[in-house]
Structure P
Amino acid sequence: MRGMRVVVIVMALVIASAVVPDCLAQKEGAVPDAISVIHSRKSVRNFTGQSVEKEKLDKILRAAMAAPTAVNKQPWSFVVVTERKTLNTLRDGLPYAKMLGQAGAAIVVCAIPARAYDGMVEFAIIDSSLAGENILLAAEALGLGATWTAAYPYKDRMDVVRRALSVPESVIPLNVIPIGYPTGADKPKSKYKPENIHWEKW
C-alpha cells in the first residue's frame, strides 16, 4: 500500500513538472485583451533597432486584413520593408519618419481605388485607414511599437514612397508605419473627454 502511495506521488510530481512550465509560458506569452490593447496603444518613435520576426509581421498583416471594408471590397495592398537600406531611404525622404532609422521594419498601407466600392477614392482611403489602425493595435498586442507617418495626401511624400518601393501611380501609398521593439520612452496618453460625447442628439 505504501509503495502505491509513493508511485502515485511520483507520478503527480512528474505531471506537475510537465504541466506547470507550459501554463506559465502561456501566461507570460498571453496577448492582452482588446480593451487593454486599445488603451495601451501609443505612437512609438523610439526603437531599439532590433529586427522584427517574420512571424510577428505575419500576425500583424493578418490583423490588418481583418479590418472591415465597404461591401467587403478590401481595396488594399501592403508593402513590408525589412531591408535596412530601404528603411533608410524612406527615412531620408520623409520629413516625419526619421524613426525608421531605428525601426526593425515598416509596413506601407496602400489604397487601391479601382478595387473600392463604386471605384471611389474615399472608400479606398477609409477602408485602408481601418487596416492601418489594426496594424497599430496588433503591434501593441505583440509587445512591439508602431506609429502612423502620413504619405497621403502629400504628393511629395507619396512620390518618395512610390520611387522607393515601385508603387504604381494608380495606387495610393497611404502611410509608412515604422514597427519595432520600443525603448519604453513613449507612453500612452489619456484622450477621453466627456465634452465630446453627445447622447441621443447633438
Structure Q
Amino acid sequence: MPPAPSITREAVLEAAVNLARSGGMESVNARALASALGCSTRPLFRLWRSMAELKRDVVAELNRLYNAFMDARMTDENRLVSQGAAYIEFARREPRIFDELFMNRCMEGASLADVAAAAWNRPTIENIECACGMSRPQAEAVFLNVWLFSHGLATQIASNHLDIGPDDAARLVADAFGSFAASAASAPPSDAPPEGGTQPCDRKETHA
C-alpha cells in the first residue's frame, strides 16, 4: 500500500484558518499555506483542484467556527439578547474572520423583510413572541432593530477597534432590546395574537 499522505485536508484548513485569523482571507494563498505547513505547494493541489475551491472550503470552515461560537453562548431565556451579545463578542475576538463573513456585501440586494424571513432567524423571532407575548410583526420589528443595533456595534469593534468589553456589550444589547420591545408593545399590533395571548414555548431551538 502507498504511504498515507503527510499533509491532510484538516491540516491545510487549520493552517488556512490561522492565516485568515491573522491576516484576512487575502493572506490565504498557496505559497503562504505551503510555508505554514512546511511543504511545497504540490500537496495542496493534490487535495484541491484550485485555490478557488480551497478557499470555498476555508470559508465553510470559518462559518462552522462562527456557528459553534454562537451555539455555545446562545440561550433560550432571551435568544435575541444572547445572540446579539455573542455576535459582538465574536467580532471583538475574531475581527478578521468577522470581516470576511459579515462585511463582504454578502447581503447585497436583501431587504429587511428578507432578513426577517430567513430560516435561520425564525427561531429567534419565535422566541421573542413566546417570551414577550408579542404578535409576529411586533417580534419581527424587535428582532430587526436589535439585529441592526448589534451589527452596528460589532462593526465598530471589528473595524474601528472600539474598546467595549463583553459585559458592556451585553448590557447595551439588553438595554436596546428593552427599549425596542417596549416601543413595539405600545404600537397597535397589525396582527394581534389570539384571545388569551400567545401559546407558551415548549420547544428548544438551536442556532443554525
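Please treat every number below as a calculation from the coordinates, not as lab data. Because the structure is predicted, anything quoted here is derived from the model rather than measured. Cβ atoms are built from the backbone, for glycine too; each structure is taken alone.
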Thinking only about volume of the Cα convex hull per residue in Å³, which of P, Q has the largest value? P
Given -21000 for helix-only ellipticity at 222 nm (-39500 (n - 2.57) for each DSSP H run of 4 or more, over all residues; to 500), calculated: source structure among P, Q: Q
Quick check for you: by distance in nm of label points 7 Å out along Cα→Cβ at positions 42 and 90, which of P, Q is greatest? Q
Ranked on relative contact order in percent (Cα under 8 Å, 6 or more apart), which label among P, Q comes first with the largest value? P
